[in-house]
Structure 1
Amino acid sequence: MSHFISVPTNENGIFFDPSLSSTIDEAVADTPFAFQDVFLYSHGWATDADQSMSSYSRFSIELARQVMLLGGVAPSPLPDPPRNALGIGIHWPSEITEDPNSPLNAAQLFTFYTMGHRADAVGKNAVYTILRKTLQSRTGSALPLRIFLLGHSFGCKVVCAALQDLQVDIANGTISMPASVLFRIVLLEPATDNDHLESGDIYGNVADIHDLRLLMTHSDLDDALTKWYLEAGRAVNLFHPKPALGAVGATATTLAQFGTNVAFPIEPGFAPSEAAAHSERFLVADLTPVHEEREASGRAPSGGIAGSHSDIYFLEVYNLIAGFLFS
């Protein structure tokens, strides 16, 4: 059994519909649904409600399709195949207005820092609440549970902010971590500073979560992060702007906190078994080779000034994620 729900929030990460709270309680309980895989998706900056529903539908269906096809191969390249799943898509207001035709959207570029802070608020409130409800519902349950969090761009801030507060509460005993729970995190082209996962920084406790592994991507063709993120950073720190995690990867300090790490390129034809072969806690996948091939062959969508920042809907990415999640 599988099911997908969408959770719209306001700018502070508060559920628009209060009844969603009880709906989530029912969905994550160990009976009667007994979901063993929970997928939680967060979009990034400049994504209205229609776009978020469209992107979640496309990404989740295309990923699920590939996972099912891989599961039908003998022997399967997925050592730990998917189980009955609950998918949750978070929609948060990341634009000035939800009206795609509004002239106000011309000022969207000036909302960079506002939306970055908003992404953190959505993570700390909406996503944290969902994770807390999920863990509390499984206290004392022997039912295995895998929690998969996937974020793109500023959506990675949503994911990391939620995990940061979750681990703080686990450490102080407010929330108990069932022994049967594991976390797998996918950060696609993360738009946050490359040192934000360091101990003492805003997501510095994420590495302390028990049985958590993290996969992140970056690409030299991601102009949004390799060029414009730095330019935006100069607005608040003229001489020492911080590079994006999705541009240069994590710092050596961050990698040391996670303990084991590996970096590898995603070439055209990348197979899920190549991702499944890695057991390190922190994986860095370089999409540059496949992005270059897609641009050269005319298969890449036009990303405008953002370059390949949102070019994530293709087979090699699905194989990468599938191999990572189900290994």
Structure 2
Amino acid sequence: MIRGMRQSLEAFVAVFLLLSALPARGEEQPPLAAKDSLDSLTNDSEDACKCLATFAWKPGPFSVRLDPKGPKDQCDFLVRFPTPHPTGDAVNDLVAMEWYRPKDKDGVVQKAPALVVVHESGSSMPAGRAIARGIRDRGLHALLIHLPHYGLRRAGGKRPDETVLMNAIKQGIADVRRARDAVAVLPDIDTRHIGLQGTSLGGFVAALTGSLDHGFDSVFIMLAGGDLYDMVQNGRRETQQFRDKMAQAGYQGEKLKEVLSLVEPTRIAHRLDPKTTWLFAAIHDEVVPIRNARKLAKAAKLDEDHHAEMLGGHISAALYLPVVMDQIVKEVRALEKPLAKAPTP
């Protein structure tokens, strides 16, 4: 009987500690202490080293704050932390992530692996939010990061000019890599697996971020590719709009090629782990032609099991999202590191 009472008391204490770990809606919480785990960005290739140097920063401690005043009905909490590449814009330099937490049928938050989700170029991030909710509904934590000048990081409600997009992407890549370490200090996260997923613009960011080091345990890239100059010259829709605006700003030919090379994924894609990286491409993609997706797959040395080609275009590929999310969760579960065995008494 005493043993049963003790077990009940231990269970009560565990639940109490779990519930007290997070703030209630409207309550603030002291910052959480985090530290960059960024590995040394070195490579045998001189060109790869130059590319990596573009995104590097000096690792150090930083604070993570949970804001219970997140977007209504969008997520459970906002996670805020400082960018490792400050620009002097206070609004833009405070990174925001929407945290979607998986719960059981009784509404109890589950301890589970997590995915950092990087959104597309749409201002309201509909695809990114749909993926974050889908990942959550399949039992994993999802944290949708707002890229520079998007969402809560957009001062004055204005989109940045295309000519500063390259700098925004460089900052965003550093932000996404730091996000991994911010997620690791959150309660209910199974830190044995923290993965990365990105779509369209977010797919390019995910490809580059995953190539920095092996900070993420898995990388899932959707509707992105390599050889940006070729893609910008031949892509349609959003790509064509980008090309026209860059031309108006004086970026054409070699000048455009030089700017795009700063964030060219194929320069460092060989650093991705082909066993833990997946690329989902659309055969009739008008924005990211399929040949560009194949160039990224080749640079990353992805085999057929890690490179899926779907029918449809850049927008109609959304029809495959449920299947893609099922596979993402399946692969994450398969890659989960086993729990350490308890020592024999």
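Every number in this text was worked out from the coordinates using simple rules, so none of it is lab data. Note that this is a predicted model, so its numbers are computed, not measured. Cβ atoms are built from the backbone, for glycine too; each structure is taken alone.
Here are some notes:
- Which of 1, 2 yields 22.9 [mean count of other Cβ atoms within 10 Å over residues 85-92, calculated]: 1
- Test item: volume of the Cα convex hull per residue in Å³ calculated as 161, pick one of 1, 2: 2
- For the set 1, 2, ranking by relative contact order in percent (Cα under 8 Å, 6 or more apart) places 1 highest.
- Entry that produces 3.7 once distance in nm of label points 7 Å out along Cα→Cβ at positions 149 and 269 is calculated, selected from 1, 2: 1
- With mean count of other Cβ atoms within 10 Å over residues 165-172 derived as 17.4, matching label from 1, 2: 1
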